[in-house]
Structure 1
Amino acid sequence: MTEAPDGLNLPPGLSSRRVEVLTELAARNDADHGEDLLGLVLSGSVGRGLATERSDLDVYVVLTDHGMGERTTTRSRDLDEIPVPLSQLEEVPPFGSGGWWFRWSFAWAPILLDRTRGRLPSALHRLATVTPDEAETILVEHDRLDGWLNHAYRALKSDRDGRELERRLDAAESVPWLLDVIFSLAGRVRPYHKYLPWELREHPVPEWGAQELLSLLQATLDGDPAAIRATFERVESLCAAFDSERPVPVLTPVIEGWGDELQILSGRRSLRPRHPSP
């Protein structure tokens, strides 16, 4: 039987086959890299307890820059082995960059081996979280808040005018923008859709009950005007709370900039008029 390196910590509930594969991987990388092996991270469905019989293992092999050498990702039926230098994990790819889409891979992912004296857990936590300054950039500079408002507004206009298909299309298109808003306000990177229900139940987003939010999302996908308005009311409140912690309000002005058009979302009149994008 392959002998596991010191410090290997496998999560409970793994099949004997997966234990065997992970133990062999750890022993092989320990033998190949020695002190250049800094850690192992189990991502994917197995790492989050959502595996099926068809799920493979997604393991990040964390190395020093020297240890990386010419190593590249290898894939097999049982295992995706992804080498990555610790220095890369300690970088924070901004929203909209190619690296942004990989950041959630490290959210809630168990660390199987850590020889970094805390640098690896700290790096993974930073990748999976959003600072207030980063949230402001996502919501304002990248227009995720205004974009969601625009899609929600158009869905409600189509509902008012009796355009059912158009209402449903705009409502459905609003959902990715809405999820960026909700998770950015919560200081977290939005999960991949596959993991959304799991994350909401296992790691609740403040101010949103898991089933409540999932029901609102489902109703929004169906084009339900009541769900869109209920979501707007909650988001508006969370934006005000976010602004209360900032030196200068940044989100409430985006909402109020819609002026009289807010009536279709909330029934109230705002202060500053604006013209929605065509």
Structure 2
Amino acid sequence: MRLSRQSLDAIKVPPGKSYVLEWDDAVPGFGVRVNAGGTRAFVAQYRNSMGVTKRVSLGRVEAMTVDDARRLARSTLAKALTGIDPAEEKAKAKAQAATTLSTIADAYLKAAETRLKARSHQEVARHLRSHWGPLRAVPAHAIKRVDVAARLREIAEQSGPIAANRARASLSAMFTWAMGEGTVETNPVVGTNKAADERSRDHVLTDAELAAVWHACGNDDHGRIVKLLSLTGQRRDEVGGMRTSEIDLSAATWSLPAARTKNSLPHDVPLSALGCEPNQAIAAFVVS
């Protein structure tokens, strides 16, 4: 039959069957599927390049006219003739739509748990979940450079340019990882501008400034940590997390384990005589 609105209304599912297919005489491969439950959908049936017969839904009968469905069927069947599999194309589009920035960010953060320090992981998570919140529901493949640039301007206005730079770096790292996983094809952060140029701090404390800091420190954990920072030149979190088992006062050595260094490598820190003396910074800190 030639499908029309009248012929569609006349199609009935025989007793004992779950559905029935009726094909259009005008366009071979174009038809309609009517389910016993009452739902009706236009379909296109074709053979792919491997000779396998496939059928793809074109849409509900209530959502389009027969003529519109027939034109869509012609386009779909034409793709099959050129070697494109419409069913695979539709499945890929559906998968892309489901792969949002949110799903990729969650997967990236899980993968980065063993690679990033806890503090760094928390910062990256905050950027991806908070600063990039307005884009989290958007399919990743649909996020363009213009979207990233616009959001970076908003972050700079709301939280400052340095925060925008950090958010930019976190998003770029995530997309680079996703490209390596085959989840996305491009990194939309590439080519966007930083909100501000950053310069490393280059001030070096003078002897007088160091002496002032030392004498200002109290005889408590905070004061001891500050003194240790002055004596060792190590990072705040490394000194703050110092363990008694890491200190060998007889050898004047502090052995930092790989789990607590920035480069994830073990590091031995020579200790000065001042730090090892009784009641001084290190000696007082490790026994407290």
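All of the numbers you see were taken from the coordinates with simple rules; none came from a lab. Bear in mind that the values here come from a model prediction, so they are computed numbers and not experimental data. Cβ atoms are built from the backbone, for glycine too; each structure is taken alone.
Suppose semi-axes √(5λ) of the Cα gyration tensor in Å works out to 43, 20, 15; of 1, 2, which structure was it derived from?
1
Once relative contact order in percent (Cα under 8 Å, 6 or more apart) is calculated for every structure in 1, 2, which label goes with the largest value? Before the final figure, lay out the partial values.
Details: 1: 13; 2: 8.
Answer by largest value of relative contact order in percent (Cα under 8 Å, 6 or more apart): 1.
A value of 0.50 was computed for FRET efficiency 1/(1 + (r/R0)^6) of positions 66 and 194 (r between Cβ atoms, R0 = 35 Å, to 0.05); which of 1, 2 is the source structure?
1
Check the numbers for FRET efficiency 1/(1 + (r/R0)^6) of positions 2 and 122 (r between Cβ atoms, R0 = 25 Å, to 0.05) across 1, 2 and tell me which is largest.
For this comparison of FRET efficiency 1/(1 + (r/R0)^6) of positions 2 and 122 (r between Cβ atoms, R0 = 25 Å, to 0.05), the top structure is 1.
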